[in-house]
Structure 1
Amino acid sequence: MNALSRFAANRGALIGLFLLLVLVAIVVLAPVLYPQSPWRMVGRPMGAPLDGNFLLGTDTLGRDVAAGIVHGARVSLLIGIVSTIAALLIGVPLGALAGYFGGLIDDAIMRFTEFFQTIPSFALAIVLVAILQPSLPSIVLAIAIVSWPPVTRLIRGEVLSLRTREYVQAAVTVGQSTPRIIFTQILPNTLAPIIVMASLMIATAILLESSLSFLGLGDPNLMTWGYMVGAGRSRIIDAWWISFFPGLAIFLTVLALNLVGEGINDALNPRLRKEVRK
């Protein structure tokens, strides 16, 4: 049974994949479903769900909650993907260098990595966004900075185990350069754990962005799920839908990414899955 078949046999992974496909469809169709700005006041304040023309009701300023969720999906997915790519671009090379060369280079990179890991990720993200001023680029940068250390440690461990393999030693013997050995012989064999970690990192990034927006540190020009949850928290009793539906969107998206990540991990590491079951 190949990896694709194992993934297809995982019900949780298929559910997560379905939810992600729905999210992507919403992002693509957002301009068609809700062509107007999500900031526009279109109805009476705090209109209940299914009241009139608004499926999920309106918020305290009369803005369509459904429009906010649809447009917020694009922002959350964009931040999650871009910040994860940025974190991988930082963490993968550092981990590869530390694992391949060892010695002083390994010690220096690991001490540098541990410095960032001693600071709570969320607290560091708040400080960085506050210093740089809340904006889309600063949020992406802050999330990337707090996300790369686990990537470095993962890749370092993988490279340490791969650098002694026969095909790597054979490449050294025939005189291949160190960069070529790392990028053509070692890193391609770390692709599976990188993919699994990336799916989980996107979920974490979405949570971080939502938390920052909830605290008022999101981009003021963008409608986000975290902002919507924060904007409705003061009316949670008499207008619960303002915070509930954006919160549900965050929950389902993070759940879907985690299910897909676990499905990919089971598909690419069948031996590990069997050991866990035992």
Structure 2
Amino acid sequence: MQGKIVKGIAGFYYVHVVEFGIYECKAKGIFRKEKQKPLVGDDVEIDIISEEEKTGNIVEILPRKNELIRPAVANVDQALVVFAITKPKPHFNLLDRFLVMMESKELPVILCFNKQDIAEESEIEELRSIYEGCGYPVIFTSAREEENIDQVLEALKGKTTAVAGPSGVGKSSLINRLQSGIRMETGAISSKIDRGKHTTRHSELIAINEDSYIMDTPGFSSLYTNDFEKEELKYYFPEFTPYEGTCRYNGCDHVHEPGCAVKEALEQGKIHEVRYQNYLEMYKELKEKRRY
């Protein structure tokens, strides 16, 4: 029987099998021997020990599409990045760092700006001009007023989505809205998972319908890792792509070189100043990092 690991605690893995519910499984010793560790998000083959008790063994981990280290999770299709439009205002540098990290992992991103009910139209338009201009899908929501939740659900359909965002932006309320009314059969899991409540927060997949899962990603600000070279950074700003190869110098880093097509696009308003300034800041950091 095939299913997906939705949670792992203290050597137990909780596997969601569509139409059959959740099974509490142990991983066979062979994985330890082969130094393979099942991850939340893994698609697995299980043998049932007891249908009544809903227990089983994981006998095979199916090939992974991808794997994130922090948080440790496999087979993520996309990220839903949640910020507030206001209260608090978006920290653009943090947001752009996260987008760069997702670009470096080749993970598509949907941007969700929450608290539309208390925002000014001008604030909404500013965000739209910065991020839709880079080619990111942008959804404006109000978790409190249930505005545009259907648009978010539509974007999550059939996918495993990591949900990330800083605290205070209404992420938990949004996640609750996404689950409301379509909460999967998880009664069987909660009594078993209770034993893990006192442990540190684990990655957990929440099934929001038959083939759509979301994962709440704790520790947002610690997610950013710059494990690449400064020369690679420009490739993680999608709005630079149309200008690659059209600068005067080959290998132009779009920083201080003359005849730079990206800087010309910036002057013409085709690239947003906010994004470019954050690019410069990250570039400088990567340059400093090399020095030490």
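Overview of results
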{"item": "Computed 17 for relative contact order in percent (Cα under 8 Å, 6 or more apart) - originating structure among 1, 2", "result": "2"}
{"item": "Computed 45, 17, 10 for semi-axes √(5λ) of the Cα gyration tensor in Å, for residues 22-133 alone - originating structure among 1, 2", "result": "1"}
{"item": "helix-only ellipticity at 222 nm (-39500 (n - 2.57) for each DSSP H run of 4 or more, over all residues; to 500) from the coordinates reads -8000; which among 1, 2", "result": "2"}
{"item": "Distance in nm of label points 7 Å out along Cα→Cβ at positions 54 and 238 derived as 3.8 - corresponding label from 1, 2", "result": "2"}
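Computed from the coordinates by the stated procedures, all read-outs in this text should not be read as laboratory data. The shown structure was predicted, so the numbers you read here are calculated from the model rather than taken from an experiment. Cβ atoms are built from the backbone, for glycine too; each structure is taken alone.
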